[in-house]
Structure 1
Amino acid sequence: MNAQKTLLHTPVLSNEKSLKTLVENRTVYSLNNCELNLFETYEASQLVPLKFNDLVVTSMLRGKKVMHLFDDPGFDYLPGETVVIPSNVEMKIDFPEAAKNNPTQCLALAIDQSKITDTLNFLNERYPKEGSDQFWQLNYQNYFFYNNVDLAATINKLIKECMSTSITKDALADLTLQELLIRIIQTQTAKSIDDGFFNDPNNPISAVVEYIRKNLKENISLKNLSDKACMSTTSFYRFFKREIGMSPIEFVLNEKIRCAKKLLKNPGMQINEVCYLSGFEDCNYFIRLFKKHEGITPKQYQLLYVN
C-alpha cells in the first residue's frame, strides 16, 4: 500500500463535564440517510465490542486503536486510515495508549442500505463500466485503506454537513454520500492494484497496469496507454480516472515512486541508480517528487531501512 495518507480535520473534543463514559464516549448527528458518530476514549481498554445495523465507514482522527475484524489478525488503526464494515458485523477494539491526555477519536458514519443501493444503481445505469460483467460495487474484502486527498476531502465535507445547523444539510449530505461511495470504490480499486490483487481480464485496466509496470523506464504516453486499452485517448482518460480516481499519468508517477521505494530498501543502491531504474531521467526532479509523496527524501527513506 502506498505509504502516503491524508489526515482528516479533527472535530473539537467533548467537554470533560459532558463525558458519559471514558471508553467510546459517543456523540451522534442523525440525518435522513446517514448517522455520524464521533467516539472518544480516554483510558486504555481491550476488546471493546461495537456493531451497527447499517454499513459503516470509520476513519481515525486521533490516537491509536487495534482493530479486530472477521477472523483476520488485529491491526493498528491510525489517523489517515479508513475501514469499511458491512452491516451487523461486530468489531472488537483495543485502546492500548488511550489516556486523558492522549485520547483516541474516531468517526463512524452509518449509511442506510437504501441510499447505497440507489447510488450504485444510479452509477451502473448512468456510468456503466466497460465489459458485460463489470459493475459499480463495494468490495467488502478490501476493507482497510489509507485516505487519499480526494477521499479525505469528501469525508471532511460530510462531517461538516452532518454537524451543520442549515436546513439544507440533508440534501447536501445526500450528494456528498454519493461522492463518498464513488471515492471508496475508486480507492478500493487503486489499493487492489497496488497490492497486486487486481487481475480482471475483462477490465482494460489490467492490461494497462501490467504494461506500465513492465515499461517504467520507457517514455509512457497517454497514447501508449489508450492504444493498449483499445480506446480513444479521451475515452481512456475518462475511463481510467473514473475507475481509480487518478489520471493515467498520476498513476504512472505513483508506480515509479513505488518502484523506487522497493529499490531504496537496498542500502548499497545509490540514489542516482534508483532514479534511473524507477524510470526518472532527472535526479533532482525525482528527489522533489519523492519528498512530495513520502514527506522525506529518498536518502532519508533509505536510511530508515539501514538503521
Structure 2
Amino acid sequence: MGSTSSLNLPLLMSLVIGCPVAASASNFYQDFDITWGDGRGKIVNNGEVLTLSLDKASGSGFQSKNEYLFGKIDMQLKLVPGNSAGTVTAYYLSSKGSTWDEIDFEFLGNLSGDPYILHANVFSQGKGNREQQFYLWFDPTADFHTYSILWNPQRIIFSVDGTPIREFKNTESLGVPFPKNQPMRIYSSSWNADDWATRGGLVKTDWTQAPFTASYRNFNADACVWSNEASSCKSNPLSSASTNNAWFSQELDSTSQQRLQWVPKNYMIYNYCTDAKRFPQGLPPECNMS
C-alpha cells in the first residue's frame, strides 16, 4: 500500500467529510443516457430496467449522466443467456483523454454450459495491463447479481454479491500511478469481440442466436458527483464525518480478507502478477505487495 503522504489526505478529507452523495434512484431515465446502438438499448419498466442488445449489425451502450470522483457503485446485471461465445458485456468507470483512468468489469461470453469469464482491469494515466480473470461460482445468466466497485484514495475493491474478488491498492510510493485525480463516468456496452473473447478467438459468434441481450437494474451510487470542475463533496472540513461516507476510508476487514483469498484460490484463471513471460524485465512493482 502506498504511503499516505502521496495521497494528500487532508485535502481529500476536506472534499469528502460530510459530503452529499449521489442519490439512490434506480431510475435509468434519470441516471443514464443510451449513447449508441440505434434502438438496441432500451429503458423499460418505468425506468427500472435497462437492456442492451447485440446483433450482427451493431451492439449498444449507455453512460451515466454524472461523473464521479470516488464512491461505491453498485449495479445488478443479468448476462446474455445461452450460447454467448464471442460476445462481451463491458461495465466500467472511465475518464476521458489520452491519459485516462478506468476501472473495468468485462464479461466474456462462452458456449452454452461453459462458464462466463469475469475480466477485471485497472487503467491509470492511460496504462492498463493489470488483468485478472475469474470464473463465477453461479450462473450469471439465470438471475440478476450485484457487481460493485468501491473506489477511494487508498484502494479499489471489486465485489460480486458483496464478496470481494479483487483489491487494487494505492502503491504510488512504488511509482505506480493510481486513479485519484480524474472524474469518471459509468459506461456499459454489449459488443462483438469474437476475434479474442472466447478461447482467444477460436470460437466465433453464432449470429443465429442473436439478439444477445444483457439486462441491468438497481443501480446505486453512494459517491461524490463531479460537476463544473468541483466535487459535490466539498464542505466545511471541520464538520463531522457522515456514516454515509464510510466507503471513503473503507478497507477489507478480516472476514472480507478471508473471502478475498477464497475467490482467487478457487476461481481465478489468470493473474498478471504471475505472468512472468509477459513481463521479462520483472513483474510490476505492486505485484510484490501482499
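For mean count of other Cβ atoms within 10 Å over residues 34-41, find whichever of 1, 2 sits highest and give me its label. Mind showing how you got there, number by number?
On the way: 1: 21.9; 2: 16.0.
Of structures 1, 2, the maximum of mean count of other Cβ atoms within 10 Å over residues 34-41 occurs in 1.
Match the computed value 0.70 of FRET efficiency 1/(1 + (r/R0)^6) of positions 98 and 162 (r between Cβ atoms, R0 = 41 Å, to 0.05) to one of the structures 1, 2, and report its label.
The read-out was computed on structure 2.
Quick one: relative contact order in percent (Cα under 8 Å, 6 or more apart) came out at 30 when computed from one of 1, 2, so which one is it? Working shown, then result.
Numbers: 1: 15; 2: 30.
This value belongs to structure 2.
Which of 1, 2 yields -13500 for helix-only ellipticity at 222 nm (-39500 (n - 2.57) for each DSSP H run of 4 or more, over all residues; to 500), as computed? Kindly include the intermediate steps, with their values, before the conclusion.
Working: 1: -13500; 2: -2500.
Working through the options, I get structure 1.
Suppose Rg and Dmax of the Cα atoms in Å works out to 21.2, 63; of 1, 2, which structure was it derived from? Walk me through the numbers on the way to the answer.
On the way: 1: 21.2, 63; 2: 19.0, 61.
It traces back to 1.
Every number here is computed from the coordinates shown, using simple stated rules; none is lab data. All figures in this text were calculated on a predicted structure; none of them were measured in a lab. Cβ atoms are built from the backbone, for glycine too; each structure is taken alone.
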